[in-house]
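What follows is calculated from the coordinates using simple rules that are stated; it is not laboratory data. Nothing here was measured: the structure is a model prediction, and the numbers come from that model. Cβ atoms are built from the backbone, for glycine too; each structure is taken alone.
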Structure P
Amino acid sequence: MFVYVKNWNIIYKSKDRVKFIKDSDEIQCDYNLNDNLIFEDGEVRIYEKSKQFEKDVHKYYLDEEINNLKHKNKDLETIANKKVTKDLELEERWLEANEYQRKIYLLKNLRNGNLS
């Protein structure tokens with residue numbers, strides 16, 4: 001299949017080479033005529049497998065937001081570990097609080113109303 005691209009847009013696609021289209025780049029590819037094609041990053045791609053499709057369905061932004069939230073969660077977890085370790089007086093013994101100790105600490109403080 002031949003795809004003709006002008007100004008980063010696909011202007012025509014054909015099974016056979018066409019000579020009447022001027023000022024366009026001719027790209028030969030193995031896609032079908034019925035495929036939804038897009039010209040992206042200097043090559044012809046199927047739209048459903050392109051970055052533009054991911055942006056259109058908000059996958060790109062959601063993945064970015066998930067990564068940001070993971071980093072924030074790690075930061076908050078570090079702060080919580082330091083607080084629990086300090087309050088349980090584990091830092092004098094060079095120990096770090098495990099998950100069980102963090103949960104017990106959280107439950108005790110929730111019962112006492114110390115956490116807001």
Structure Q
Amino acid sequence: MAFYPCDFNGHFNPKKNYLVYVGLGAGNEFSRWRLRFCAAHIGVVQEDLAEFKVSPEDGTISGGNLVAANCFSCGQPISENRRQLFVTCYPPDDEREDYWAGVHVNCSLPELLQDRWSSKSA
């Protein structure tokens with residue numbers, strides 16, 4: 001039984017929570033946080049990140065080079081001035097999944113991945 005609510009919208013979750021670790025930043029300036037999701041909402045997270053999944057065999061991104069060149073948040077091309085988004089997900093099958101994307105400095109992350117416990121959210 002989960003002791004913490006699902007971070008999707010704070011609803012009670014009587015079953016197992018699944019963890020997602022998020023890192024966002026550039027250079028030595030990174031913020032990191034952990035999110036907990038119920039089984040239904042971890043699936044939503046996986047769907048939203050699917051094209052940014054990193055292959056453990058060769059380090060390529062599922063969506064290819066075009067996806068890597070665009071901002072995760074707004075989908076527009078990214079210049080050199082960007083932040084890096086790293087997400088590690090532990091879904092129901094307990095196989096680790098890693099995701100990587102660039103984010104414009106001025107773009108916010110989607111609500112689903114925002115830090116709920118910090119006074120400043122990415």
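Given 3.1 as the derived value for distance in nm of label points 7 Å out along Cα→Cβ at positions 10 and 50, which of the supplied structures P, Q does it correspond to?
Here the read-out was taken from Q.
When FRET efficiency 1/(1 + (r/R0)^6) of positions 34 and 106 (r between Cβ atoms, R0 = 25 Å, to 0.05) is calculated, the result is 0.50; to which of the structures P, Q does this value belong?
Among P, Q, the structure yielding 0.50 for FRET efficiency 1/(1 + (r/R0)^6) of positions 34 and 106 (r between Cβ atoms, R0 = 25 Å, to 0.05) is Q.
Using mean count of other Cβ atoms within 10 Å over residues 42-49 as the calculated read-out, with 13.5 as its value, let me know the right label among P, Q.
P
Where is distance in nm of label points 7 Å out along Cα→Cβ at positions 74 and 90 largest, in which of P, Q?
Q
With volume of the Cα convex hull per residue in Å³ coming out at 182, pick the structure among P, Q it was computed from.
The read-out comes from structure P.
Out of P, Q, which one gives 7.0 for distance in nm of label points 7 Å out along Cα→Cβ at positions 18 and 98 as computed from the coordinates?
Structure of origin is P.
Suppose helix-only ellipticity at 222 nm (-39500 (n - 2.57) for each DSSP H run of 4 or more, over all residues; to 500) works out to -14000; of P, Q, which structure was it derived from?
Going label by label, the one that fits is P.
Computing relative contact order in percent (Cα under 8 Å, 6 or more apart) for each of P, Q, which one ends up highest?
Q
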